[in-house]
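> Next up: some structures, all given as structure tokens.
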Structure P
Amino acid sequence: MFQKQTYTVDEAKKRLEHYCAYQERCHKEVKQKLKDMYMIPEAIDVIIVHLLKHNYLNEERFAKTFVSGKFKIKKWGKRRLTLELKRKDIGKVNINQALSKIGEAEYIEVFNDLAEKRVVLIKETNKLKKKKKLIDYLLYRGWESYLVYDKVNELIK
């Protein structure tokens, strides 16, 4: 029969240091990882304090990295970025700070590129259905509705 792996606090600290050094993590992910390692709540608190003190865990840095990556790679809009960060229990101040790092001109440019590339890929002949598909695509990615509707009406006449 398989026995669950147990860790001492020091072993768990080392594992979590590697876990956090490999990629930016939020508090929620680290807590879940420790729970998955069957650590008791007191040990979880000790380890999280250790990670914070030694700068392995930094929510502000996580938020900035998350926003930057998802915006540049997945082309997510601010609404989706905010929603995903809230799901990870990131504070409002850190969310706003991270979103402020996206320049307005760059934001609009990425949005326009995304919309223009996507409209070409939609093979729908019915104009209303084509508009709906493009609107759904852009809204799902978290772009603001006023931007989406203006752009769709500009692209599909």
Structure Q
Amino acid sequence: MGPETPLRIAGPSDVAPVTRLIAGFRDFLGGASPTNAEIEATSSVLLRDRSTEFLLIGDPEAGFVQSRFRLSVWTGTEDAWLEDLFVEESARGEGYGRKLVEAAVERARSRGCARIQLDVNKSNETAMKLYESCGFRAVHNPDKWGQSPDFFYTLEIGH
């Protein structure tokens, strides 16, 4: 992957590639829902929501990261939640996942977020290695989350 790899913030007119990529992620996870029509309807709303941001990579688009933003009483600033990250199988190994994570962190920092957080399935070792190599720290509290199949990750990016 060279510096010329296109990475951009998705806008309302990007509902088709966002829908296609989220459907690809659903299929990768082995899910049957939401349907493509449901993904399209929800994506149309999210692409207009100031609290949500999709970054797209590739031409044509081969991956995305979705971040959600919310004001936190604990930090007094917005926090970011890395909601989803997906790269199509044909584009894996090109550094797209890392570039998307780094861009999501930078976008959160530019909004004044104090931290960015996410969860990842404990069986997804590739994703965990990526997040850890980008500075995220796994937090596992079995008393709070029980035997959840997910690990919670956080990265302090504060001001």
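> Taking distance in nm of label points 7 Å out along Cα→Cβ at positions 103 and 127 for each of P, Q, which is largest? Let's see the in-between values first.
Working: P: 3.7; Q: 1.9.
Max of distance in nm of label points 7 Å out along Cα→Cβ at positions 103 and 127: P.
> Tell me which of P, Q gives -0.46, -0.59, -1.03 when you compute log10 I(q)/I(0) by the Debye sum over Cα atoms at q = 0.15, 0.18, 0.30 Å⁻¹, for residues 71-110 alone.
Numbers: P: -0.34, -0.48, -1.10; Q: -0.46, -0.59, -1.03.
It traces back to Q.
> If relative contact order in percent (Cα under 8 Å, 6 or more apart) is calculated from each of P, Q, which structure is the one that comes out at 18? Kindly include the intermediate steps, with their values, before the conclusion.
Working: P: 21; Q: 18.
Clearly, the read-out refers to Q.
> Now, a different point. Comparing percent of Cα pairs over 25 Å apart across P, Q, which structure shows the greatest value?
On the way: P: 47; Q: 31.
Largest one: structure P.
> Here helix-only ellipticity at 222 nm (-39500 (n - 2.57) for each DSSP H run of 4 or more, over all residues; to 500) has been calculated and equals -10000, so which of P, Q was it run on? Please list the in-between numbers first.
Values: P: -22500; Q: -10000.
Clearly, the read-out refers to Q.
> State the single structure among P, Q that was used to calculate Cα extents along the principal axes in Å, for residues 15-86 alone, giving 37, 27, 22.
Working: P: 38, 20, 16; Q: 37, 27, 22.
Computed on structure Q.
> Among P, Q, considering only distance in nm of label points 7 Å out along Cα→Cβ at positions 23 and 95, which has the greatest calculated value? Could the numbers behind the result be given before it?
Details: P: 2.2; Q: 3.2.
The maximum falls on structure Q.
Values quoted throughout were computed directly from the atomic coordinates according to the rules given, and no laboratory measurement underlies them. Because the structure is a prediction, the values reported are computed rather than measured. Cβ atoms are built from the backbone, for glycine too; each structure is taken alone.
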